[in-house]
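S.K.: Input: structures, listed below.
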Structure 1
Amino acid sequence: MGRRLFIFLFSLCVTLSAFAQAQPLSEQAQISLITCTPGEELYARYGHTALRVCDTVNDIDIVFNYGIFDFNTDHFYWKFVRGETWYELGASPYWWFLREYEEDKRPVYEQVLNLTPEQCEAVWQALAVNYRPQNRKYLYNFVFDNCATRPYWLIAKVLGDTIISDYTGNTGVSYRSFIRHYTGSRTWSNAGINLLFGRRADKGMNSDQRLFLPEELMLFMQSAHLSDGTPLVRESSIGSFPIVRTPWYASWEVGLVLYFLLVLAISYRDRKRHKRSRWIDLIFGIVYVMLLLLVGFLTFFSCHPLVGFGWRLLILPLTHLCARFIYILR
């Protein structure tokens, strides 16, 4: 472990030294869009995007990653709930970046961009500016400003031309449907997201709005070209995104059915005893009020663009009411 750490630090110092000095790239340099497949953690379920700068002449091979965040930040989870999480641009040797994903058994895809030496240099210099300490951090937004959108808009700005893509696979699909595809429709995390998301999450997205998801950006770029017909990707090695499926017995639907049966059994018992178990209604009432307060707070006092009140919030009280119906009609 000590040897690996030494090699990493030495390699990082060498590569970042050239970067810090904004050493000009050679004409053989190339810029690649790196797309990483999903991981098991919720924040990794959507994959990841990065930019690779490779210049064998100057011994430069660095990955720039706009997805760096620190769990140890003061009040991290409180800031995350409010949508005030600060991410930053990180840089690391390509081999180290790749090794991390290989250890997690997450395939990494690469698309070498069809850029001129001048355009490669412009990307390199733009990354140098973004990597300055005063510029590294940015206010992360899951939908509008994240690890995928930042590389895309940087490339588009450097090209100074309209990027046109023949890929229209998921145009018009809603934010909610997209997110459900990656989190899994049966997962508890997706159930929580559905409760928090309001009507804005059901709007269909256009081509640019879809690019906050790494896989969509990868597919968009694969068939992209400039206004003069020049392909944007010179060569590529891409594949599909493996999606983790949740077994039926661990799904939120099963949890909801079990809750219904529990309250139904309590209601049946109450009917036999001619006595109401108020504790179950009180506990549910407290939980539901807290949920409504959370949604209200996030709607009016957070930066999350998709949070709001929606009809899915009625699923819980309707389930409880139906289970208590046998007691109400006693």
Structure 2
Amino acid sequence: MLDDRKTAILRAVVEEYIATAQPVGSAHIANNRDMAVSSATVRNDMAALEREGYLMHPHTSAGRIPTDKGYRFFVDNLVPNGSLGSIEQAKVGSFFETAHFRLEETLQRTSMLLAQLTNYASVVIGPTAEVAVVRSVQLVTLSSHHITVVVVLSNGAVENVQIEISSEISDDQILQATAKLQKLMIAKPLRDIATHREANRKSSNDHASEADVEALCEKILLAFDRVRNDENFYVGGVAQMAEAFDAVEIVRNVLHTLEQQYVVVTLVRDMLNRGVSVAIGAEHGVEPLSACSVVLAPVRVDGETMGTVGVLGPTRMNYPQALATVDLVSDRLGRRLTEN
């Protein structure tokens, strides 16, 4: 464990490097951080911090920069409770007060908002239809031979299918099928279609009219009985990442990786499964992003985790600001989805 003076010096180096992106020298720390010790003492402590793996020399410069270990100590022990400025808070509040869009557009605009607030790449993953709960089921007659079935989900998504029917199906039977489907499906996950189909078969008798309603419900449920692998996944602010690194090869690796949805989604899920909200450098295990850190927060709807928001930036990212921004946006997005 670091003593108080080394801790203060490490904090000063991390904060200075985050602000300037320039190696930090001992004289600068001694003169500008009110250390009450000499430049030589600071230099000796910085050398000790380097030996212990918290700092490193980037090149022949006399200054030092934090390592991933140094950033990790900073995040775990020294990050203050960050908060956004009043302007940024007002921007977030205004956005979600007026975000009356379809789910996909809300998530896409949220990714843009995160990128604008932090100047890092943003990641927003919304709830899938598989885990969403059914809020509404409606059958709409289009013609004597066709109806549209509209299902509204708790994640704000709307699914619909068109069903061909025989002319023998009456309006009253369509109303009965609507009521039956509502009883079977509302407040239950859409993925439970197989259970709904079994309940539909068991709830009918041999009466011809009820048999027709059962058959119609079975046809509708079968139309919704499919595997949904669609991720509501959005990345914003990718262009900012090109400005965050000096090395062209790093920029190329980062941009290429951000284009691979599966890699990013897997990274996010792995972090959440490990209970990690901040992954620094190689900690997240994606080698092409080893020069980056990721800050995440879950999106909760009705107490259940239904998505994730986060930012991805250089390891010298402003962690207090990133954590505060991600926390606020995840909270407001969760409230917006709950209201929907």
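FYI, it's all coordinate maths here, none of it is from the lab. Computed from a predicted structure; not experimentally measured. Cβ atoms are built from the backbone, for glycine too; each structure is taken alone.
S.K.: Tell me which of 1, 2 gives -0.61, -0.86, -0.92, -0.97 when you compute log10 I(q)/I(0) by the Debye sum over Cα atoms at q = 0.12, 0.16, 0.17, 0.18 Å⁻¹, for residues 170-273 alone.
M.R.: This figure was derived from 1.
S.K.: Computing distance in nm of label points 7 Å out along Cα→Cβ at positions 74 and 138 for each of 1, 2, which one ends up highest?
M.R.: 2
S.K.: Can you rank 1, 2 by distance in nm of label points 7 Å out along Cα→Cβ at positions 234 and 290 and just name the one with the largest value?
M.R.: Across 1, 2, distance in nm of label points 7 Å out along Cα→Cβ at positions 234 and 290 peaks for 1.
S.K.: Hey, another quick one. Using Cα extents along the principal axes in Å as the calculated read-out, with 95, 37, 35 as its value, let me know the right label among 1, 2.
M.R.: Going through each structure in turn, the value belongs to 2.
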